[in-house]
1. Using mean projected area of the Cα convex hull in nm², for residues 195-314 alone as the calculated read-out, with 9.6 as its value, let me know the right label among 1, 2, 3.
2. Quick check on the output: 96, 44, 35 is Cα extents along the principal axes in Å, derived from one of 1, 2, 3. Which one produced it?
Structure 1
Amino acid sequence: MSDPKIFYRELDALLAKIRIEEGGEDFLPSILQELAEKFEARLNIGNGRLYELQDEEFVLQYPVDGTNGAYVQQLSRDSEVVQLAYRNRSYIYDDWTLNSQFVRIHQDRLVMHAAIWVHGPEHQWLLVFDLKQGWVREEINLFLNSVRTSLNYRLFSDAIGVRLEQAVQIQKSLLPQSDPRIKGYDIAGFSQPAELVGGDFFDYFELEDGTIGVTIGDVSGHGLPAALLMRDVVIGLRMGLAMELRTVHTVKKLNKVILRSTYATNYVSLFLAEMEEDGHLFFVNAGHPGPFVIKGKSARQLHATGTTLGFLQDIELHRNYVHLESGSVLVLFSDGIVERQDEAGEMFGTDRLAEWIMAHQKLDAKSLLKATFEHVYEFGGSSPWDDDATMVIIKRE
């Protein structure tokens, strides 16, 4: 190794490229090409090859010509050279009998080899290199282990990213794709997760006799665990209401489902209402922040009618009633709205929310929803949301 400073600088550059290089089928071959360009002469390595596990064989994938046929096209998964790489994660083959397993054309003097085992959640690869005269064991070990660690981290990160994107799409499919158009009402809803996915949700239901159902809920925490439980809650609600079960019975059954969940440390607050065309609204509130009914300068909060779900096997829960007069605004929200803090640590709060809605209640539901989210976002210094935030605006015309 000519100059250690240059070596470490180039190694850092390679590891950075592994982190940011575009993924895909050509990712590992492109890294091998980079290794050849920057390190063959410096470390006395060469002829990098990439084998991928297919069934019980590691099959040569790059270079496709196998360096003019000098190297074997397949390595058995159970072969000694593969098992040494698997057990040690990287391995220098300084036993001449082992090196003969990598080549098809036997020369007078075999070249030594080194290999690293690279894997993602579903695929495994073997990267094999020749060791030319003048190689140094400490340098090769440092190089191989640095590359192996970075490649494995990147491959797992890519796989997790794909799964998270799938989770994002699944969660989006569970939330309403559009707001319902109901005679006499103007409705708009939106949910903003703090991470890629979250535990907040809202939904609309068509019930019997033209009655409309609306719900909003919040699974404790955020991120993937909350999103998984949120999925179960939304599906459970839809199934219960589709079977024409009454709201109290549906929510009590849902509580038992949550208690049996793998994520039993999570709890769920939930507001569920049945809204009739003439403004009669029957609701249950299982520990959720009380929605506001606002008209003019008055504000009435619909407080809890039972405990949060997921704590107790049997819960006390009852239904309550409110009448939505013409011109009134029903505001459903999660605690991510009212608990958002400004730079001094002060929360937005329910009083400030009620005052804001009162001042802007003449806006249509969609405009009021958008303006409120923007106002709360700016209140928090336009910093990223640190909790999931959801709101539904229902105006009775």
Structure 2
Amino acid sequence: MINAPKGTKDILPNESYKWQYIEKVARETAALFGVSEIRTPTFEHTEVFERGVGEGTDIVNKEMYTFLDKGGRSITLKPEGTAGVARAFTENGLNNSALPIKLFYLTSCFRYERPQAGRLREFHQFGTEILGSDKPDIDAETILFAKTFFDKLGIKGLSLRLNSIGCKDCRKNYEKALKEFLNKNADALCPLCRERMEKNPLRVLDCKNDECKKITSGAPVILDYICDDCAKHFEKVKKLLDLSGVEYTVDPKIVRGLDYYTRTVFEFVSDSIGAQGTVCGGGRYDGLIGELGGGDVPGIGFALGIERLLLLMQSTGTEIPCDKKADVYLAPMGEKEAEKAFELVMAMRRAGLKAETDHMGRGIKAQFKYADKIGARFVAVIGSYELDKGVVKVKNMADSTESTVAFCDLENYIKSVR
């Protein structure tokens, strides 16, 4: 038997309705905020991620699925959504559109890492990218977009954490001070953090190793190093969130691991899914489009993993509605009756009713059992008597009441009582 590759998962019919519901709410929330869908290729030229995500990141160094195609070109399955959107924005001249342009995506992503709960090698992201404005009100709106999505899903107990990592100039001053601090404590850091110290020191602050967390608790705070413009920007973001009644905590340890982030960064966090409690992360990336050759175009966005979101909803008991039930099941008792049942089923489907009938040659008892398994609200029996009279015997599966209904009236009857 051939199994699915390690780190991948089949989404079966008894689970797919949950995904459909989340995607439906995502699209509805995007429509409220005037955000349009973009779909980018599953793979890109590797350079898109090396330049966009950053060569010093774990994603590029260790986690990407990269290969040479038959033309000898280096191709990578996308490990995240933002860089591909930035490439599409640049290549298709979207900077000539009315700005800001607001985009969202629902997409598969791929990272080679140890599979664990809510974190697979093929995973799925919902994310948004707002391009063209450097104003703090767009930062606040992006955060509110994410919060509205969680609210519409009915998820409770999330906390919002904010930080500012400043502009590139701020980062230089801070990274210098951080490196000096880390060098003094290098021997006590884990091997990965000692490696990160030189290429991407901010990533050390994000380490989950207990000893590293203990050391970095005394590290310099980036908010002490941001310039006046970045400080004003951050204060405005907080003010707009205050005006919107949104609670948040300023957390100087939030840095985001990708090179393209600047200024506002944020996370929505839950304590219901273990130590890896971040449900959604995002922030501003004013230099990304420029890195991909698209000029000075600011941007901000967020992304969340749908697998982790489902894990959170399960752990918190958040209800996901399931409306898969058939409105009516047509149960024929012979070949001619089956032809009539097929005709009626197709007519009701055209009228917008969810109708089913037998395709397995089952007896009438077995058909009732099957109708019950698929959650049919009504079963309409057609025997030889019913066929001659042009009627069906309809049984309400909830209370076992029965009615005799003419073929021509069945559609309206089901609509009136369902």
Structure 3
Amino acid sequence: MSKRKHLKIGLFGFGTVGSALFELINTIRPEGVEIKRICVRNLAKARNVNAEFTDNPDDIFNDPEINIIVELIDDANASYSLITRALRQGLTAVSGNKKMLAEHLPDLIALQRETGGTLLYDASACGSIPVIRNLEEYYDNDLLISVKGILNGSSNYILTKIFKEHMPYDRALKLAQEAGFAESNPSLDVDGWDALSKLVIIAVHAFGLYVEPARIFTFGISRLSDADIRFANEKERRIKLVGHVEKLPDGRLCMAVLPQLLTTEKYIYGVDDEFNGVVIKGLCYDKQFMFGRGAGGFPTGSAILSDITASQYDYRYEYKKIQSENIPEFTNNVAFRIYYRYCDPADLNLINFDSISEKYTSDSYSYVVGITTLAELHRVAAQLRKRNVFLAAYPKT
């Protein structure tokens, strides 16, 4: 076993997660881990902690004692600049910025190989659930079939309030914001973009394939109406926002983020509040389920700390599947059943259905249940997001 390294951290960001990480380290005092300096945007802001702050990144990067960079800021461009600078200096870097990672992961992997720097980001995928490390270490073979789950704790908290407490969407969203699970502009969470970034990262570690986020159909819950909730209840189902990557029988890979109408038999049906739940399916082991908090400072901070302590033993991702000769091809040509609610009759013509098995029309709203493809939905995705429509995958079981 390699000797435990003493780490002196240069921390960027002292918001919800950064301050939680600081408190965790100062509470449990992990051996050989200390925060040397913290870089923030506003030095004048009152912070009742005993720490050395700066607003100049050079104060961290030029400090010879600092040997690990932890980046916990919400600006993806600034995050990329910090992480690439750390890697070019051959440092270990830890990031929780899933948007930055989803947009730049191939470049960051190449940069690690070029410079010898190390980048860890388990906290970026599912909060406290160590999905990436498990995909890297345990599921490091070709037996994997799919990874599916609730990847965003904020939207799941909102949906839980709606379906378990019969709360209106607007009130549930306000509660999520008050609890710190959703931002003042909640689009990243409720429109599926946060889950999309996580799905892109997961797919790289699960199947070795990087797919640009823009190629993946993404639709959220911001257009959810009372009619959609009533439909789900009548069918004895719940709506969950689900990220899904699956290897098809022909070897190709499909990916999507969209609401799903789930039955009680599904593992993630009962995942409530700000928790995440991930179902990993394999050729021989069928389904395995991982569950944990997916939102909040301390759950994410604990995952960041886990990456930090792993780096004490020079842990790094090996990216074995990226080097495989059997990397699958991405496709959107996958047919499946959806529920589609609309108000304007013209909106029905947006989507070409292969068949329609159920139809309802009223003065206030209408819906159909039919078969279409991810390719068809992706073709009109921008229009769907602008109109008063809602759709959800509607599997038969």
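Quick note: the coordinates plus some simple rules give every number you see, no bench work behind them. On a predicted model such as this, the values are computed, not experimentally measured, just so you know.
1. It must be structure 2, since only it matches.
2. Source structure: 1.
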